[in-house]
Structures are given as C-alpha cells and as structure tokens.
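Undergrad: The structures considered in this document are given below.
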Structure P
Amino acid sequence: MYTVIQKFHSGWAYLALLLLVIVIANTLIGLSSKKEFTSIDKKIALFALISVHIQLLVGLILYFISPRGKASLGQMSDSALRLTSLEHPLINIIAIVLITIGWSKHKKAIESSAKFKAIVVFYGIGLVLILSRIPWSLWFQK
C-alpha cells in the first residue's frame, strides 16, 4: 500500500506542477495583454488549485504511513531525513495555503487585472516554494 501511494504522490506531482506552470503562464499572458478574466482563466486556476490540494491530501496520508515521515523527526542532523520529514511537508503546506489565498483573493477582486495579479503572485510564490523543497534526489533516483 505504501508503495502505491508513494508512486501516486510522485506521479501526481508532475500533473500538479504542470498545471501550476500553465496557470501562471496563462495569467501572465492575460495580465500583459490586458484581457478580460474569463471563465476559462478561472477553470485553469481552479484545476491547479484542486490538483495541489489532492497532492497535499495524498502527501499527508503518505507522511503518516511512511517510515521517512514523522518517525524521522528526531534525526534533524541528517539533511535528507530533515528534508523529507520536516522541510518538504512544512514548506509545501505553506505553499498550498498561499495558492489557496490567491484563489480567494482573485474571487474577491472586481477588475480583471487584480484577478490576474492575485493568481500570478500567490500561485507563483507557491510554485517556487514547492520547487525549492522537492526531494530531487528521490525523484531522479531510478
């Protein structure tokens, strides 16, 4: 069971990252071209939001069943264990909270440019945080 969830978490990460890149590119295009914020723009942002929330949910399940999860918290001198047991989950939770704030702020905004700005700023910061704490050595191990 652990292996299946781990593989799903790793595979879904590609989709979540791709959707984040797409939504950021779409909002940058919309912002620079001064176009109206449409339902397509909203759907793209929503799909990215949903994908990162699914990733969070699967990641939390994985964290609590993984031998590298909470059981490793006492070994902070090992940088690899610290990354997988503390830094990766904590920073990604913060990133997903920021992405969710960006979604909420865009919904409250009236002007299209404000909607695009909220999404590009918060989703962009979230993406950078996520990329900063991916355990790349585990991803490219095989």
Structure Q
Amino acid sequence: MYEIIQVVHSYLAYVVLALLFFAVANAITGWIGNKMFTMEKDLRLSLFTLILAHIQLLVGLILYFVSPSGLQAIQALGMGGLNSASRLLAVEHPFINIIAIVLITIGWSRHKKFVEGDKKFKSIAIFYGLGLVLILSRIPWGQWFN
C-alpha cells in the first residue's frame, strides 16, 4: 500500500505543479494586463488548482504516516538522529508544503472578497506564487527523479 500511495503522490505532484504554474502565470498576466476575471477560465483554473493541491496534501499526509521516511523515521531516530536527506522528507517537506497549501487557500479566500479583476488576479498571483515557491523549495529532487 505504501508504494501505491507514494506513486500517486509523486505523479499527482507533476499535475499540481503544472496547474499551479499555469494559475500563477494566468494571474500575473491578468493582473498586469488589467483583464477581466472570468468564471470560465480564471475561476476554474484557480479552483481546480486549489482542489488538486488539497488532494495532494491529503495523499501526502497519508504517506507521511505510512512511510518509513515520515513519522516512523522520527520515532525511530529522534529529531537529532536524522541526517539532512531524512530530515527533508520527515520534517521540512511536510511542514513547508502545509504552509504552501495554507497560502494557496488564503489566496483563494481573499480573491472571493474582491469585485475588481485586478485585485482578484493580484491575490491569486501573490499567494499561489508564494505557495509555488515554497513547494519548489522543498521537493526532494534527488529522490523524485530516481
């Protein structure tokens, strides 16, 4: 079961990163171009990104509790016994990605309060963008591509 969850988490990450990149790029171009925020494209892209990011978080939390690299590593080695690679998987990756999803959620919630398109785009661009940067900063790149 652990292997299946890990594969789902890994492949879903590609989808979430691509959608997050497109949502941020769309929001930046809409904000700079002073475009109208549309329900068909802008809202759906942002909402679908939000939903898949939350699903990825749930899969990641399940993986954290069943993986030997997650909570089990902390219980076995203690926080002081983790090397940098295991600390990344057991502590930094989950913690930073939870913060990233919180920022994405804040961006979604804030955009709903505005009527003007530029403010909606600005909220999504800033908060989704910060979430994207945080996620990219804590991906275990060496393990992901192996």
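Read the figures in this text as sums done on the coordinates, not as results from a lab. Since we're looking at a predicted model, the values are computed, not measured. Cβ atoms are built from the backbone, for glycine too; each structure is taken alone.
Undergrad: Given a value of 29 for relative contact order in percent (Cα under 8 Å, 6 or more apart), point me to the structure among P, Q it was derived from.
TA: Answer by label: P.
Undergrad: Output the label of whichever structure in P, Q has the greatest value of distance in nm of label points 7 Å out along Cα→Cβ at positions 6 and 94. Walk me through the numbers on the way to the answer.
TA: Numbers: P: 2.7; Q: 1.6.
Greatest value across P, Q: structure P.
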